[in-house]
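Only the coordinates and a few stated rules stand behind these numbers; no lab work does. Keep in mind the model is a prediction, meaning the values are calculated, not measured. Cβ atoms are built from the backbone, for glycine too; each structure is taken alone.
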Structure P
Amino acid sequence: MPESIIISMQNKCVYFFVVFAYWDGKQERIVLTVCTQQIVVKTKGRDDIVDITDRVAEKVSESGIENGCVTVFVNGATASVTTVEFEPGMVADLKKLFETLVPEDGKYKHNTAWGDGNGYAHVRAALFKPEVTVPFCAGRMLLGTWQQIALLDFDNRQRNRSVILQIIGE
């Protein structure tokens, strides 16, 4: 059980100082930091897939947190975030998968209700989810050799997508 918790905020980061008391009388102080950042990504829509790995890595580095996890979250109902091997063949394969599973020209109740023609985009985003969490150690994300973080924009128009990064660690 923590003996004390002190909270402070600096540079868009919240620092939690926790002092743990152990039965033998020794104490260890742990500083847990929660840092929230945002990146904006201009997309083309219509299954645009954008590699955002370097931008996420930059924000993790800027946070000053050495070890922890970063959650990458897109706050939109027609976009998703995933990890892939970001290369032209995989991008083409993903786009083919999207159209096979959820065809753009399908009949969607959303289109009937709202008339915006992007019912397929909402269904695709629901399948792929809005976030991924990546661990990092010594300030470096622990992605596989061929693994990148990708933003998937399914909407039927260009967008400026807001991607929220929640960086947590010590």
Structure Q
Amino acid sequence: MNKQDIEKYLRMVGFELQKQGITSEMLLLGGAVMLIEVGNRGTTDDIDTYFLPDFAPVAKAAAIVAEREGLDDSWLNSAAAGFTYFFTRQPDMKLWKEFPGLRVYTASLEYIFATKIMAGRFKDEEDIIALIEKLGVTNREDVVALLARYVPEESISEDLLDEIEERFGI
């Protein structure tokens, strides 16, 4: 999915919600934020999101859009939100688009950095490198300061910091 696809499909979700008399909110995470806010990639496989506050109506609307548009059932993925259950605070949010029935926010880049670092996935390396550059992260102290905004102190281990230094040279 590219940026135009994301906008088109989320507009459709909003339309389905509006037909139900609902206006919901959604927070974008992961690759969608990288594509929209950082621009280091042209596509994403799915849209990682957190539905605010109602899961069921948004999931129902997304299923209707998936069926109509021939999308995979997991095109709108809320699993990433479960990964952050241990984070100490929610991300700062910025309104990206407002459609009838749906307001869409992007999570702060600092939060995305924290989620990608804590996930520890090699597939996130290009995103992490782009975030390091965009956020001006130049040393270990910068990494600790960013992580400490969202992650419990006990989760920021020396092993984690050593791995970050080894993989990203900071």
Structure R
Amino acid sequence: MAKKPIIAKLSDDRVLIFNRDGISRLNAKGYGELNDNFLSISLVESLYLVSKNWIKVKSKKDRFLSFEELYDYAHNIDERLCIKYLVYKDLRNRGYTVKTGLKYGSDYRLYSRENINEVHSEYLVKVFSEDRPCAISELTGFVRVAHSVRKKLIVAIVDDDGDIVYYNMGYLRL
């Protein structure tokens, strides 16, 4: 995508793209949610695309935002933004298509690298910070939900240095 950056517009907790060519280019690579005449992308997706110079985001005052300005804006909306962005970026850089997992109580749905046009994701990803404990009952609940929707749960733990360790969580039948 070494083309001219796509112009996008900040709209509360989403970034919108109205340019048809931009919509087509990004949607083909698995970014955003396609609507009738625009593509809606999350703030995390937007940060990633800004870092790659694929989009430029205009503020509500019609001024282009730097990565840092967009990050600060997004962090005010979601205090877990830093760790979620690090995991999103890592998974995208590994070739996965990453979508929101909100309706499953997770942070992301993860699609295989081979086919970005799959209807169903194979994994749910839940992101945790190393310095925040998670109750085992909470973790069990995530495993249960993933199992009930026939997905595998990946737990991503981000340490203070920004390093990520992934764990495959599931039921074990003995």
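Laid out as a table, the results:
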| quantity | calculated |
| --- | --- |
| For relative contact order in percent (Cα under 8 Å, 6 or more apart) computed as 38, the structure of P, Q, R it came from | P |
| Highest-scoring label, criterion being distance in nm of label points 7 Å out along Cα→Cβ at positions 108 and 156, among P, Q, R | Q |
| For -7000 (helix-only ellipticity at 222 nm (-39500 (n - 2.57) for each DSSP H run of 4 or more, over all residues; to 500), calculated) the corresponding structure among P, Q, R | P |
